[in-house]
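Multiple structures follow.
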Structure I
Amino acid sequence: MNACMTRGASPRAPGTYVLPDVLGPGLAVVFCGTAAGAESARRGAYYAGPGNAFWHTLYHVGLTPRQLQPEEYRLVGQFGLGLTDLAKHAAGADAVLSAVHFDRRGLHEKISRLQPAILAFTGKRAAAEFLGRSVPYGLLDQRVGDTLLFTLPSPSGAARRYWSVQPWQALARLRQDSDRQGRNRIP
């Protein structure tokens with residue numbers, strides 16, 4: 001393991017991402033974390049840390065037809081899903097990330113250009129850093145263009161004490177409504 005990962009956020013060369021985005025036009029939900037964790041960076045796969053409930057939860061709430069393994073992250077686009085992080089050039093736990101690691105403008109530009117139906121933050125820190133304010137779990141009152149914003153409890157094993165599947169289930173229902181009604185008709 002890189003020594004930087006144990007003491008702080010591991011920086012990357014300018015222009016290189018720890019993990020590549022899985023994004024494209026017409027996605028139903030884009031999941032956005034704060035940054036790749038140390039294990040995800042080591043394995044080169046989203047949500048790969050021990051005890052991370054992301055992939056199990058996607059399947060459990062019906063957002064994927066089977067439980068994907070972290071190394072299969074590129075397949076999420078087949079299910080109308082996307083992946084990104086607010087800090088694309090650093091890896092590490094939320095506690096070691098600072099404001100300089102977050103690319104709010106870059107994320108805003110991506111979402112404005114691609115206009116997924118929903119941008120779902122996989123933890124309050126990512127949403128709060130993006131919006132510049134504290135946020136509750138669930139559907140937020142702010143949008144990026146027509147894209148709804150939603151905050152989920154972190155699936156990380158390190159955040160287990162805050163875990164609840166209910167907001168994830170609410171997101172799955174919102175996605176179903178979006179698919180049935182068209183995203184612009186969701187309140």
Structure II
Amino acid sequence: MQDHGGHHVGLGLITLGVLFLLAKIFDVSVGAILVPGILIGLGFWLLLRQRQMSPETVIRQKFIGDIKRRDTWTVGDEEIRVFIGNVDLDFTQTQIPTGETTIRVFGFINEMHIKLPGQVGVALETTSLIGDIRFLGNKQDKWFTTTCLASERYDFAKRRIRIKTTCFIHEVNVTQV
């Protein structure tokens with residue numbers, strides 16, 4: 001898997017460094033540049049993000065709160081946006097389509113619990129400043145990095161779930177039963 005998140009983090013660091021350097025050279029307040037720059041960048045990202053998704057992708061949003069998917073629900077490509085909250089996805093009683101299904105989660109501070117049947121392949125790509133990742137019994141604490149993990153024989157599984165997360169601080173727990 002490619003490490004696109006690492007490129008984004010690197011680009012962000014370079015941009016911040018340039019802003020601080022220009023602020024020092026021209027004696028300008030960094031806050032006066034940084035906050036509007038972040039808002040402009042976020043706006044562009046949201047506009048361009050819509051164009052990158054397929055028309056079938058379901059979008060669920062909550063500013064503060066929880067998104068829980070349990071019992072029987074329709075599994076398909078989905079994007080979940082939760083600024084602060086929990087994301088609970090239980091796939092054990094659902095019909096997972098053949099092939100790969102992608103679930104993207106974006107947020108600021110999130111806790112995620114993902115539960116899958118044993119025969120389903122699972123891949124996890126996380127990008128965060130601070131991350132606590134429990135993936136199929138293995139625990140990793142990550143700082144300022146992108147992590148890519150996959151279940152054994154993921155590429156050969158008939159049904160596959162790919163979970164991509166981008167959060168500032170998050171805890172992710174992926175289990176199979």
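With percent of Cα pairs over 11 Å apart, for residues 41-88 alone derived from the coordinates and found to be 69, which of I, II does the value describe?
I
Starting from the value 12.0: which structure in I, II was mean count of other Cβ atoms within 10 Å over residues 17-24 calculated from?
Label of the source structure: II.
Of the structures labelled I, II, which one yields 4.2 when distance in nm of label points 7 Å out along Cα→Cβ at positions 25 and 105 is computed from its coordinates?
Of the options listed, only II reproduces it.
Who wins on relative contact order in percent (Cα under 8 Å, 6 or more apart) among I, II, i.e. which is largest?
Ranking I, II on relative contact order in percent (Cα under 8 Å, 6 or more apart), first place is I.
Of the structures labelled I, II, one was used to calculate FRET efficiency 1/(1 + (r/R0)^6) of positions 113 and 169 (r between Cβ atoms, R0 = 35 Å, to 0.05), giving 0.75. Name it.
I
Could you figure out which one of I, II the value 33, 17, 15 for semi-axes √(5λ) of the Cα gyration tensor in Å was computed from?
II
Taken together, the values in this text are just the output of simple stated rules run on the coordinates, not laboratory data. Source: prediction; values computed, not measured. Cβ atoms are built from the backbone, for glycine too; each structure is taken alone.
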